[in-house]
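The data blocks that follow each hold one structure.
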Structure I
Amino acid sequence: MRVSDFMHKSAAKVSPDDTVKTAMRLMLNLGMDGLPVCENNKYLGSISEADILQHLYPSIQEFMTDPYMYGFEDMETNMRGLFPKKVKNYMDKKFLHYVVRPETTLLHVQSIMMNKGVSHLPVVDKDGNLVGIVSQGDIFKGILGSEIPHDDSAEFHDWAANHYDLAQTWDKRLEGEIPSLKKLFTKEGVKKIADIGSGTGEHVIALAREGFSATGIDRSERLTSKSLEKRFALSTELKHRVSFINGDYFKVLRKKRDSFDGVIMMGNMLSHYEKDWKEVLDSIHYSLKSGGTLFLQLTNYESVFSTKKRVVRFSIAPSRITKRRKYAFITFYDNPKELKGNLLLNMAVMGHDGLRWSQKSINSMVVKDIRQATIEHELKKKSFKNIHFYGSNYGEPLFNTFKPREHDWLNVVTKK
């Protein structure tokens with residue numbers, strides 16, 4: 001594996017005559033600890049956070065002249081004095097001896113990094129022009145990334161559990177969805193409901209408040225634990241109508257033959273079983289009573305990709321620990337060719353510390369691309385009947401005429 005395949009080609013850089021303030025702003029905004037210094041794209045050296053910070057301290061000569069001249073608070077006030085200074089006065093030229101070429105192998109670069117105690121190296125062509133930057137992270141992803149699969153559904157939801165409720169605007173969502181579900185299930189005479197992939201239990205508890213008996217089933221231990229915490233806080237009357245089960249859906253539902261009048265799968269949960277989604281439908285069919293009602297909420301992929309609205313959700317929420325901090329959650333889809341009919345669901349979490357945003361974490365999982373014709377065909381094969389399709393947007397009533405290029409959700413109602 002060569003550096004050219006994994007390096008960052010559009011590397012940010014500064015010139016020797018740029019100010020230290022310009023370099024600092026770039027480092028803060030890009031989350032970098034250093035920048036290459038170039039003149040007419042010729043690599044001359046680098047400037048790092050450490051190069052700047054060390055100039056806050058007095059020089060040896062100043063210290064020897066008066067060791068009590070500067071206290072640490074005085075040193076901090078010296079920072080503004082560095083802003084107008086030129087980068088060339090603080091840049092480090094040692095990296096001129098560590099540059100690598102695009103054709104260098106990744107493990108060769110890693111050996112240089114370990115020997116020199118650095119985490120990034122400039123990549124230059126034969127004329128000394130900067131063509132990119134390679135980091136230990138790039139090497140790690142290049143060598144091991146293809147060997148580590150994306151998270152499965154349970155792993156992804158365990159990761160998401162810590163901020164699952166923060167990422168959802170539950171008041172808005174439940175206000176739009178629960179009245180629709182109540183109307184549907186009341187009309188169909190449903191009394192006992194299973195929520196498959198129940199997350200932190202919000203739909204289960206909301207349906208119980210409407211008088212239904214509701215059971216949440218989820219494979220994630222962390223999400224189920226959060227659901228049980230919410231159940232513990234309910235009144236005694238509500239507790240009797242709410243239950244949560246942690247376990248594999250197939251095993252749980254196979255023990256629940258003809259147990260439920262209604263089953264729901266909200267938030268595109270069916271697609272989260274890219275290999276087993278048909279078997280999930282089999283298990284649901286097994287657990288439903290004859291004449292029971294199934295409601296499926298699927299991401300409307302037609303809208304996501306035909307209109308290129310790949311970012312399907314963006315929300316900002318305050319931290320529950322400190323008022324100063326807040327978080328942003330971005331959920332979006334990719335359609336890589338190598339996944340062959342599957343999609344990649346990604347969630348990025350960013351944090352704001354009161355001054356600036358920075359990336360906290362990002363994770364991905366493979367999901368099945370299930371569209372209207374696909375789900376209709378499979379439901380008919382499973383002997384479901386009276387299949388109806390509706391559309392809705394996030395936080396809105398569920399049963400509107402489906403508009404493939406407009407709606408966030410494809411909502412399916414069918415009966416056993």
Structure II
Amino acid sequence: MLLNILFLLTFEPINVTEETLKNGLKILIYEDHFAPVVSTQIHYRVGSYNEPSGLTGISHLLEHMAFKGTKRYGPKEYDRIIDEAGGEENAFTSTHQTVYWANLYKDRYELEIMLEADRMKNLLIAEKEFVPEKMVVMEERRLGENDPYGSLFETLDLVTYFYHPYRNPVIGFMTDLEKISRDDVYKWYKKYYNPANAIIVISGDVDKKEAIRLVARHFEKIKGKPLQEPEFTEPPQNGERRFTLYKEVNFPALVINFRTVKINHPDSYVLDVISKILSFGESSRFKRILIRQKSLAVDLDAYSSVSKYDGTFSIFGIPQSKVSIEKLEEEIYLEIERLKSGDITDKEIEKAKNQTLAQFVFRQDSPAGIGFTIGHWEILSGSWQNINLYPEKILDVKKEDIIRVSNQYFTEENRTVGYLMPRR
């Protein structure tokens with residue numbers, strides 16, 4: 001309890017300056033003068049969630065093509081410019097966003113602002129670049145299909161969600177990738193890469209007024225078009241779902257999904273604490289009891305994943321060589337039943353809260369880390385300000401919350417179970 005009080009006394013809420021240009025581009029500035037580094041990121045509100053059947057993987061494919069040249073800069077020029085300026089850069093695509101970022105010395109970050117404005121307006125997506133790059137992405141897809149654990153989790157999403165776009169893998173299905181054309185990608189680019197569908201996050205050793213001025217200089221003449229994102233709802237799961245995959249593996253593996261809640265839901269904070277009680281650290285339930293005391297598993301983890309419209313609580317395990325996968329599954333449920341019955345100590349709960357808060361803080365230990373956090377919460381939860389509510393929500397979690405949430409979501413009719421077995 002003392003550690004919790006000290007955390008609240010020492011925690012400094014994130015202070016972000018907001019500005020929105022007339023074209024709809026939202027600018028979020030976080031000043032931190034600890035080191036002379038600036039992380040500049042542009043977060044587009046588009047990812048696998050937005051992709052209809054037949055176009056899965058197109059957002060990730062566009063991300064690849066975004067490095068293949070604009071009207072002003074040729075292929076690989078973006079990488080060269082950032083590298084010569086002493087910076088680092090990359091990009092990623094996820095369920096709800098596509099993000100481009102660069103970390104540079106504080107007197108050079110305008111370079112990234114300029115390059116992102118050019119990328120937003122002037123991508124070519126030339127056919128001669130598109131064809132070989134699509135082959136690169138398709139090879140990534142093949143490698144994923146050959147990864148037994150990747151296949152396990154992809155199938156888990158497909159069986160957990162029958163209708164919701166959360167069933168779509170970010171990299172897309174091979175049958176869709178084969179058919180996606182250069183024109184498809186260009187239309188996707190013109191629709192989603194516009195100021196009104198983007199957020200630019202600048203964090204680090206900056207002056208907020210200067211940063212806003214620089215963004216306005218490079219972006220304000222680009223026309224914005226607001227987009228309305230449809231909200232899909234997966235019907236409640238009314239019965240256990242099970243599947244078995246056979247792959248070239250030496251040992252079986254188990255994965256369990258429970259449908260839960262979306263980001264910002266009051267129960268999402270409780271689920272974060274439960275995940276730490278079960279599997280974070282050597283004194284957690286799974287590590288201490290099922291791995292060390294009972295020697296049932298070589299690996300066993302639990303984690304809560306909440307997104308914009310829905311969430312899951314997942315458990316992954318690999319049994320010991322002489323332990324059946326059915327036995328491991330049975331023992332996992334026994335540990336969950338202990339939570340449901342209230343067999344939890346105050347010490348466990350306090351430790352789990354401290355671990356959750358420590359992980360929360362460590363994710364923000366650099367300009368890039370805090371920038372990703374700001375963009376993530378802004379897009380998924382509706383406002384970066386929800387970051388500042390997180391610590392207090394975690395500290396408010398009580399034993400009765402853990403009992404209630406465990407009983408509400410960790411039920412047989414609400415779970416999907418997958419086995420990965422050695423090919424016969």
Structure III
Amino acid sequence: MDEIRATAAVIAARCLPQANQIARQIVADQHAALRDLPSDMRDVEIAATARHGIRLFLALAQGHQLTGADMQLFRDRTAQRVDEGVQLRDLMTAYYIGYRVIWETLCAATRPGEEEALRYLATLQLNTLEILTATITEAYLAEQSALMSERRETLRTVAHALISGRHDQATRYDVELTPPYHVIAIRISTEKLPTDQPTRAVATGQAIMARRTMRSVQREFDALAGHPVLTLLDGQGGHALLPAQPSIERPLARLSTRLETSLGAPVRLALAHAPTLADIQPAATQTTRVAAITEQNNLPSGVYGIRDVLLDYHLSTPGDSADELTALLAPLDEQLLETLNRYLACDFDRRRTAADLGVHANTIDNRLTRVRDLTGIDLRTAQGILLCGAALTVRRLTR
């Protein structure tokens with residue numbers, strides 16, 4: 001074996017003067033895998049890494065013992081490639097190309113009778129390739145994880161600034177903001193863990209569930225948008241800022257259903273529109289209240305807007321819902337508005353209403369049907385009666 005190793009060292013020594021030539025060949029063959037990198041980077045930085053790898057392997061073939069310091073350049077270069085957006089597949093392909101070129105050089109330098117030494121070098125290549133693959137993969141994943149964590153924290157900071165009304169601060173970060181946005185409040189009715197467990201066990205379990213919930217919600221919104229979405233989440237929900245797209249209600253309803261299935265709890269989404277960055281904060285405030293009302297009323301999982309809970313919203317927080325209430329009556333002409341006012345004043349007695357207005361009772365029925373068709377308010381239901389009364393009152397008070 002000592003003789004084989006000695007012969008292998010001789011073969012390696014023959015290749016050493018060709019290190020620069022081998023490096024140039026490696027860079028040329030790696031062009032397809034690293035084509036997106038600037039040419040000066042390929043010609044200088046990648047070539048330097050190739051020369052380091054070539055000389056390191058040839059040194060190993062001559063008896064050098066591999067150390068952690070020998071691999072540091074590969075770790076550093078891997079971190080740079082992650083920053084530059086090079087895929088792990090392409091990066092490993094580039095290294096495999098380098099190993100192939102080195103192998104071809106070793107074969108060309110081997111003389112008759114040195115075949116056993118060449119086989120020894122092949123085994124050495126496989127062993128070092130295993131070490132290199134593990135080193136590159138670990139460094140790549142570590143750097144990628146750090147970048148993703150940093151990016152996610154940046155997106156969270158931007159989302160927090162927008163939802164808090166500090167949109168001027170949000171624009172300072174390297175995050176593209178493209179209003180209008182759908183502002184979505186997420187409300188998840190989670191079951192509390194049994195309180196007979198030790199306090200630390202309860203806290204740990206709740207923390208795990210919160211992280212799992214946030215990952216599930218983030219994953220669903222990212223998939224819906226096709227890119228990372230600005231979110232501000234906790235274990236019970238939070239907010240998501242989704243770039244506006246038409247007919248979003250149906251995809252959001254499906255998202256709500258999927259989340260309910262995966263989390264095992266009702267998931268209610270409240271939706272509002274923010275035309276500008278400055279509109280995000282009031283929209284977030286509105287959706288927070290809408291989502292809370294849907295939970296308080298034990299409504300099923302789904303997508304809700306302010307009009308879906310308008311009466312509850314207005315009665316609990318009179319103010320910004322007044323315009324929405326009066327807007328319900330906007331499609332009605334004066335005749336229908338007068339009919340509604342008289343109908344409520346007559347305690348929903350259509351005959352008394354007809355007598356007061358001097359028309360037939362069937363005419364009142366026809367007018368109430370038109371009101372329902374134009375506004376969606378059905379006066380045959382308690383909800384419709386309450387909503388109509390509130391809308392008429394707000395209209396009268398704000399005229």
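Here Cα extents along the principal axes in Å, for residues 167-358 alone has been calculated and equals 64, 45, 33, so which of I, II, III was it run on? Structure of origin is II. When helix-only ellipticity at 222 nm (-39500 (n - 2.57) for each DSSP H run of 4 or more, over all residues; to 500) is computed for each of I, II, III, which one produces -9000? Checking each candidate, the match is I. Computing Rg/Rh (Cα atoms, Kirkwood Rh), for residues 287-390 alone across structures I, II, III gives 1.06 for structure II. Looking at structures I, II, III, which one was Rg and Dmax of the Cα atoms in Å calculated from, given that it came out as 28.0, 92? Only structure I yields this read-out.
Throughout, read-outs are computed from the coordinates displayed, never taken from laboratory work. Predicted, not measured: the structure shown is a model, and the values here were computed from it.
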